Structure 1
């Protein structure tokens, strides 16, 4: 990271979306990221730009994050927030099933072939924040009682960037939740960033 930082202008202007050049350097992964800095396109930085492209080529080759099921490249993996068992997800049952905090629920996300089991940690006006607890066999009790919520829309993820770059607010990103059994690339729009903790909304399993 230090080598990349030395090649950046060092103005700490924030126009790239990061607070300072050090943050940008830490999150640059490919040559296209050079364009985030509005000054690197100027003639006075042409030599540094060439060197930066070479450094980023090496970094990109070593840090690609590829989805197993679809072979697509992701920007980062999303791990649980500190002390939590999985990323948080905001879900809504399409059939209108009412859920309450503490409920154990079985559902299938729209567009995903895998049946999920989750615990509701917050329920409000049809929007339910959940923690994944796994497929049924992980619960250790085949007689466990659950609510069948059918197919659900997935509205948001909250988690911590584990591997890859930290995104900017407003950016459309591709990510892999670490608890995803298929390790499939998801997409969405970043609406909140606090250090490595991010909130992503408008979740979609279709990625182009």
Structure 2
């Protein structure tokens, strides 16, 4: 299980990295308004154009469409041949084996869900380590893995960099489309979990969950 928070600058690439369905990648290209989502989908999508021999073969199949008996071809095969010629090639995905041995999930914060409901922009942020001095970098290396929340980190007074802002609903739609058609990413409402967990009584907090806890 690999989890990433909704505020992380790499959240879009993280989600699309596991998408193995080229049709969904094409859907994202045609239906999202977010340029970074489009770029990530385009980078993941692989297109192999038809060779001249393949074009002739598919055209030969289609030529039987108006002939009784369809030349022995089924309607399905003829429709597939038409689709091949219409698209001009075959769509697949790059790095199809990437993270195949792991499930991925997204930690959704209350801040993000509020931005979705209000149709607001949402900031993708991370500690601004490039501007840390030696002492700040030492503290980051020793403590970030335990804190792991950019909001808490900022409240502690450490510099945080906003890498970009995006419409929250675009990210929400990306999560839902990919989860619906590829079963990933899973979602974990991290703030809700911490509001309700008994771990608070022991001065602890929830930072992730196992795959069955989503």
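Upon calculation of Cα Rg over 2.2 N^0.38 Å, for residues 70-117 alone from the atomic coordinates, which of the structures 1, 2 produces 1.43?
Numbers: 1: 1.43; 2: 2.19.
Considering all the candidates, the number was obtained from 1.
When relative contact order in percent (Cα under 8 Å, 6 or more apart) is calculated, the result is 20; to which of the structures 1, 2 does this value belong? Numbers along the way, then the final one.
Values: 1: 20; 2: 29.
It must be structure 1, since only it matches.
From which structure (1, 2) was mean count of other Cβ atoms within 10 Å over residues 86-93 calculated, if the value obtained is 20.9?
1
Identify the structure, out of 1, 2, from whose coordinates helix-only ellipticity at 222 nm (-39500 (n - 2.57) for each DSSP H run of 4 or more, over all residues; to 500) was calculated to give -13500.
On the way: 1: -4500; 2: -13500.
Among 1, 2, the structure yielding -13500 for helix-only ellipticity at 222 nm (-39500 (n - 2.57) for each DSSP H run of 4 or more, over all residues; to 500) is 2.
A value of 46, 18, 15 was computed for semi-axes √(5λ) of the Cα gyration tensor in Å; which of 1, 2 is the source structure? Kindly include the intermediate steps, with their values, before the conclusion.
Values: 1: 39, 16, 14; 2: 46, 18, 15.
The correct label is 2.
Could you tell me which structure in 1, 2 was used to calculate distance in nm of label points 7 Å out along Cα→Cβ at positions 6 and 150 as 1.3?
Clearly, the read-out refers to 2.
One of 1, 2 was used to calculate Rg and Dmax of the Cα atoms in Å, for residues 94-197 alone, giving 14.8, 44; which? Mind dumping the intermediate values first?
On the way: 1: 14.8, 44; 2: 16.1, 46.
Among 1, 2, the structure yielding 14.8, 44 for Rg and Dmax of the Cα atoms in Å, for residues 94-197 alone is 1.
Only the coordinates and a few stated rules stand behind these numbers; no lab work does. Being a predicted model, the structure only gives us computed values, none of them experimental. Cβ atoms are built from the backbone, for glycine too; each structure is taken alone.
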